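Scrolling down, you'll hit the structures one after another.
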Structure 1
C-alpha cells in the first residue's frame, strides 16, 4: 500500500453524462481504487453515508500529503474560515452562527420574497422569443435572492454576480491551478468589497443575513464575510445548475420515447426530491482518512483520499429501484444530493424553495426547449452552460 500513488488527478467522467462511468466502475464494487484520479471512489449509498456521517475523516483538502500543487498552494487561513473545508470545533462554531436562519420554518418565511424575485425575472421574457434559460432565469434568480438576503446594493450585487463563477469553478476544481488562481482573486475582490459593509452592519445592524452574522461575537469580520460569500456563491451556482438540469429532464423525452407529463401543478416536494436524486449538481465531495477504515469490506488507510460520489450513491440499484428513471412518487430514503452528516448543506431548504418556485412559474408559461443544451465542462459540479428555450 505504501507504493500506491495518491496524487489526486483530474476526474475522468463525462461532465455532461457521468452516469455510465459510475455504473461501469460499480461493477468492481461500491468502493474502488481509481488510478487515474489517485483516490478511492465511493459509489454506494450506504458506504457514502458511513464516511460522511462517521468520525475519522477530514474535509480539509490539504490533509492529503500528496495533494496536487494547486491545493497545497491554497491559503490555509482561507480554508480555516471556510465552512466547507473545516471540521470539528471550527465547523461547529461557523455552522452554529447561521443554524437558526436555515431552519425549514425560517426559509418558508422567505417564500413571498423568492416568488417576487422569480416573477420579476421570468415575467418580462416575451412569449415566442428564444432565450437562454441559464443566463436569463436559472442564474439570475438565486443570485438575486442571495443579494437581497445579504442586503447588498446594486453595485455589490452586480459584483457578486460577476465574481461568483470563478469562485464556484475553484470550489469544483481544486486541481486546476488556473481555476484556483482565478477563484482566489475573485474571493479577494469580494472580500474587499464586503468587509467595510460587514463592519458597518456590526454597529448598525439591519434586517439581513450579513447583519445577523455580524452580530455574532464569536465570529471575526473575516469569518462573517467568508461565511456570507460561501453561502451566496455555493447556493447560487448549485441552485442554477439544479434548475437547468431539472428543466432539461422534464422537457426531454427519455431514451425509450416516454416523456413525463409535467405542469406547474405537478411540482411538489416529492418531485423536487426525485429531481435532486437524479440530477443533483454536486457530483462528488472529497475526504481524507485520518485513521484506518474498513468501508464495504475495503481497507482505506490513514492519509488516503476518497471521493464520495454523491451522484452514484443516488443511483445505487441496491437502494433505488430502476435508479435511472424519473418516478414522480418514488418511495425510499432521502437522496445524498445535499450531502450527509455534519456537512449536510446548510442551504438545502432554500435551494428546494427556489427550485420549486422557479419550476412552477416557468411551467405555468408553457416553456419548451428550442435547441440542444450545452453542458459545462466541470465534472465535480454538473450543470448546463446554455439551454435554448421559448415560452409559448
Structure 2
C-alpha cells in the first residue's frame, strides 16, 4: 500500500503517465492497480519502477512511516514547550514531501495551527483551522478532539470565554487521550469565574504534568491553583506569598521568564486586593519589564499598575493620564478591544469624569464583557454600578440591576 502511494506521488511529480512509467516493465493497468494498492506485485517490478523514478523505495517507505513519529514528537515538544526541539522538528516536516500523501496530513495541519497559537499568531491559526474545517467535514476521533482543544485555546486568546468554555467541554477525554487539555479547561473556568472547577481541573492536569516530567506546564497548573486558593488571614496570605516566590524561583531555574512575569503579575494582584498598593506597584513594574510591550500580557499589567497607583495615590494625575493613553494606543494598535475599553474607563476615572465613566460602562463596557463571558469583570463592574446608583439616589435602576443579576 505504502509503496503504491509513493510510486504514484513520484510519478506525478515527474509528470509521467502510467504508460510511460510502466513501458517495458508492466502494463499501465497494472501500474494503476499497484498505485491504488489493489494487486500484489513482485519486488522486481517495484524495483524497476523505483529505478525509473530515481528513488530508493525502501528508504522512501521508512521515511513515510517515520512521519507519524515526527508528528507525535512535534506535538509532545509543543506540549512541553521545548522551543529548540519544536523548530527542529518543524523544519524536518516542512522538508518532507511525502507528508502530502501521508495518512496523517490532517494531524500535520492541526499541529501547524497549534504552532501558530503557540506563537500567538492568531490570524494564521484561524486561517489554518478554517481551511481544515472547510476541506474535511468529518475528522477521525483524535483529530476531532484536537481541533476542539485548539479552538478552545484560540477563543481564550481572543478573550471569548463563552465559546472557549463551550467547545472545551465537548472534548471526549477518553478518545483524545491528552490530559493537557484539563489545563486549558481550568483556564476557561477561571476566566468564567468558577474557582472551584478551575482548581479541580488544574489539579488533574498537574498530576499528568508531574508524571510526564513537564515542569513548565506544571508551573502553569500550580499557578492556577494558587490563584483560586483563598487566603483570608495574614498567616494564610504569607503562606501564599511564599508559594508564589517558590514558583518564581522555579521559573528562574527553568529560564521561563514569561511564566515568571505572569506570577509577578498575579502576586501584584493579590497585594492590590489587600490594598497594599506600594507592594503591588513594584510587582507590576517587575512583571512589565519581562513582557513584550505591544502585547495583551503587557497591557494587563499596565492596567493593574495604573489602578494601584490611582487608588494608592502613588503617581500624579498627569503621569497616570500619560500611562493610560500609552495603554490605549497599544491596545488599538494591536486590536486588543477589551483592553481599549479598560483604558478608556481608566481615563474617565483619572480625570474624574464620573458621568462619562458610568455612561461608557453601561453602554459599551458591560455589554462587551457579557458577550465575551468575562464573568469576573461583569461581576466587578455591576457591583460598582449598583453602588453608584444607590449613591446617586437612582434606587429604581439599582433594583433593576440587582433583579437582573439575580435572574442571570
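State the single structure among 1, 2 that was used to calculate FRET efficiency 1/(1 + (r/R0)^6) of positions 150 and 238 (r between Cβ atoms, R0 = 41 Å, to 0.05), giving 1.00. Source structure for this number: 1.
Could you tell me which structure in 1, 2 was used to calculate log10 I(q)/I(0) by the Debye sum over Cα atoms at q = 0.08 Å⁻¹ as -0.41? Please list the in-between numbers first.
Details: 1: -0.41; 2: -0.57.
Derived from the structure labelled 1.
Tell me which structure, out of 1, 2, gives 4.6 once distance in nm of label points 7 Å out along Cα→Cβ at positions 230 and 318 is calculated. Answer by label: 2.
Given a value of 4.0 for distance in nm of label points 7 Å out along Cα→Cβ at positions 142 and 270, calculated from one of 1, 2, which structure does it belong to? Going through each structure in turn, the value belongs to 2.
Structures 1, 2 were compared on distance in nm of label points 7 Å out along Cα→Cβ at positions 182 and 198, and the highest value belongs to 1.
Distance in nm of label points 7 Å out along Cα→Cβ at positions 54 and 334 computed as 4.9: which structure among 1, 2? All intermediate terms of the calculation are to be shown ahead of the outcome.
On the way: 1: 2.0; 2: 4.9.
Only structure 2 yields this read-out.
Between structures 1, 2, the greatest calculated value of FRET efficiency 1/(1 + (r/R0)^6) of positions 166 and 286 (r between Cβ atoms, R0 = 25 Å, to 0.05) is seen in 1. Suppose semi-axes √(5λ) of the Cα gyration tensor in Å, for residues 302-373 alone works out to 20, 15, 10; of 1, 2, which structure was it derived from? Matching structure: 2. For which of the structures 1, 2 does the calculation of helix-only ellipticity at 222 nm (-39500 (n - 2.57) for each DSSP H run of 4 or more, over all residues; to 500) return -24000? So the calculation was done on 2.
A value of 18.9, 61 was derived for Rg and Dmax of the Cα atoms in Å, for residues 102-293 alone; which structure in 1, 2 was it taken from?
Considering all the candidates, the number was obtained from 1.
In this comparison of 1, 2, the computed figure 27 for relative contact order in percent (Cα under 8 Å, 6 or more apart) is attributed to 1.
Tell me which of 1, 2 gives 0.7 when you compute distance in nm of label points 7 Å out along Cα→Cβ at positions 262 and 278. Walk me through the numbers on the way to the answer.
Values: 1: 0.7; 2: 3.1.
Of the structures listed, the value fits 1.
Bear in mind that the values in this text are calculations on the coordinates, not laboratory data. The model shown is predicted, which means the values in this text are computed figures rather than measured ones. Cβ atoms are built from the backbone, for glycine too; each structure is taken alone.
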